[in-house]
1. Quick check on the output: 20 is relative contact order in percent (Cα under 8 Å, 6 or more apart), derived from one of 1, 2. Which one produced it?
2. When distance in nm of label points 7 Å out along Cα→Cβ at positions 169 and 281 is calculated for each of the structures 1, 2, which structure yields the highest value?
3. From 1, 2, which structure was FRET efficiency 1/(1 + (r/R0)^6) of positions 41 and 209 (r between Cβ atoms, R0 = 35 Å, to 0.05) = 1.00 calculated on?
4. Say we calculate mean count of other Cβ atoms within 10 Å over residues 137-144 for every structure; which of 1, 2 gives the highest result?
5. For distance in nm of label points 7 Å out along Cα→Cβ at positions 57 and 297, which structure out of 1, 2 has the highest calculated value?
6. Out of 1, 2, which one gives 69, 52, 43 for Cα extents along the principal axes in Å as computed from the coordinates?
7. Can you tell which of 1, 2 yields 18, 11, 7 when semi-axes √(5λ) of the Cα gyration tensor in Å, for residues 249-288 alone is derived from it?
Structure 1
Amino acid sequence: MSGFLLEGKDLTKEFPAGGNKTVHAVSNVSLGLNEGETLGLVGESGCGKSTLGRMMIRALKPTSGEVFFRGRSLTAMSDREFAAVRRRFQMIFQDPYASLNPRMTVRSLIAEPLETHRICSGKKETTEKVLELMDAVGVPGDFLYRYPHQFSGGQRQRIGIARAIAQSPEVIVCDEPVSALDVSVRNQILNLLSDLRKTRGLTYLFISHDLSVVRHISDRVCVMFLGKICESGPTEEIWSSPAHPYTSFLLRAVPKADPKRRTDASALLTGEIPSPIDPPAGCRFHTRCPYAGKICAQEEPPLRTWGERTVACHFPLNR
């Protein structure tokens, strides 16, 4: 037993791209979530973060590999077996404008999972539960019969969060949950997610390309590049001493309120941007890495472990 609440082992996902071409979205990735933690999953758009998150809760079937929940294989379960544990996993989506049915009231939106899984015994109890969930996420009960178009983006995301926690899940995949919101609203939603994690014993897989957001909410961070894991470890340890060159460039590229740092050319990546249809041999980052040696183009670096850190690099930094 690994001790992880939710664990993906050697997960691979490939998509047909027309003709004989294949998109290698995720390639042989292993990932584990400890109970009660928030694991941040970061990387550029298109690196496979969302695909990996969906595979972790069996919302997307992997091409190969397995997912385990409390030691039981989710991928090996029949549909009937999985239906019994499905409510333990939920998602919060990126776009609160698209994730809510515009024809349904707030009551109907939040009540839907309660009614589907027969969690409440009648309409009165369902309405009481909906009001309880609305209060938990900071949506006034007076808005019970309003429609999504009558809310701001932040309020819609709160409604989406209420739907996600309605079935008392154990794991929630947060897929860019604040990227579509105004900056002034982001911290409110992040603080709400943190509070719900503590009060309800939730475990989050938090997917984002915004490093400042990930640092704010995550206990551990996992960095992806072109469908592979580059580095993972405790959040502050990675921020203070990144070991993979790609992680270092990501952190240096974060905007700072300092005019002298705005044109720092050393923080910019150069070289060819590889394609997930035809990823380079060896280390997938070597075509853009200023520290790459001959071995980087020939051999894929294994994930090495130093304490709580894992790094896939032939020439790691700060080591």
Structure 2
Amino acid sequence: MTSLTRRALLQASALAATTAALPAHAAAPLATTQAPGVYRYRLGDYQLTALYDGVWQSPIGDDFIRNADAAAVDDALAAAFLPPRVLPISFTALLVNTGAKLVLIDTGTGGQTADSAGALPDALRAAGIAPAAIDTIVISHFHPDHIDGLRSKTGERIFTNAEILVPEPEWAFWMDDGNQSRATGTVFRYFRNARRIFGDLGSAVGRFTPGDEVAPGIVSIPAYGHTPGHCAFAIHSTGRSMLVMSDTVRNPYLFARYPRWQPIFDMDGAQAVASRLTLLERAAADRMLVAAYHFPFPACGHIARRGDGYELVPAEWRPL
């Protein structure tokens, strides 16, 4: 058997490039947009729909990880075939159809985080779901990319018929005037934004204690550290369970593989590490299906132990 040498591979690539340059029988314009991101899968009797909202290529500085240097972070990015000093942040909300209710976990960016995000309304249309059909919205925490989709850029409420459920400790922290008075920089902007989003919603916003069942078969899990009231969720249906990790892991190529790293966007780094290790170990030990808001679309798979860390094993794309 003849081995494929690097020279042979380059020659084949050159031949392919020459062939591609030959005139085509029919020209077609290049597409300028992606199709809406919608992926449906089942958990017991429930149907889950991943709804892609977009991605933000976020620059990161030397201080991005509190307890690791920039070279180590760049090495981890390179190992995942990603460029240095840029963190891809994907946004995927999860819709749970229980058969009786449509429950949306987090709402996307509302097009207010990055120009390359804000596609959730298109994904809902592609899925054949009107915003007014959503019965319940469950919020994991109050960072803008999770709550801004409750409103349009001009302030109108999007999900007009939905009850909105938020973690009690998250509400208590972000709606406290004293906490806001002590905040600076980005965190101060988060305080102002939370009040912009929730300020006039009144009785439409209900608060739950982390650990409560927030909808049929959906149980909240305290996963503090990323924010003071950050929650993950467990979904149970007909003997099957799934872990919705929210922002506990964020980017799997960094924080599953190096779960003890403390990024600057975790408000309490040590507490966030404890939450991350607990949920990663639970997912790996129980071989649970997982979803996470910032995992690459469709943002679902399994968690496997790898040395001192963990690894995301993406779920196979399957027909319904």
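Rule-based calculations on the coordinates, nothing more; no lab input. It should be emphasised that the depicted structure is a prediction, and the values quoted were computed from it without experimental measurement. Cβ atoms are built from the backbone, for glycine too; each structure is taken alone.
1. Of the structures listed, the value fits 1.
2. For this comparison of distance in nm of label points 7 Å out along Cα→Cβ at positions 169 and 281, the top structure is 1.
3. Computing FRET efficiency 1/(1 + (r/R0)^6) of positions 41 and 209 (r between Cβ atoms, R0 = 35 Å, to 0.05) on every structure in 1, 2 gives 1.00 only for 1.
4. Sorting by mean count of other Cβ atoms within 10 Å over residues 137-144 in descending order puts 2 first.
5. Largest value of distance in nm of label points 7 Å out along Cα→Cβ at positions 57 and 297: 1.
6. Among 1, 2, the structure yielding 69, 52, 43 for Cα extents along the principal axes in Å is 1.
7. 2
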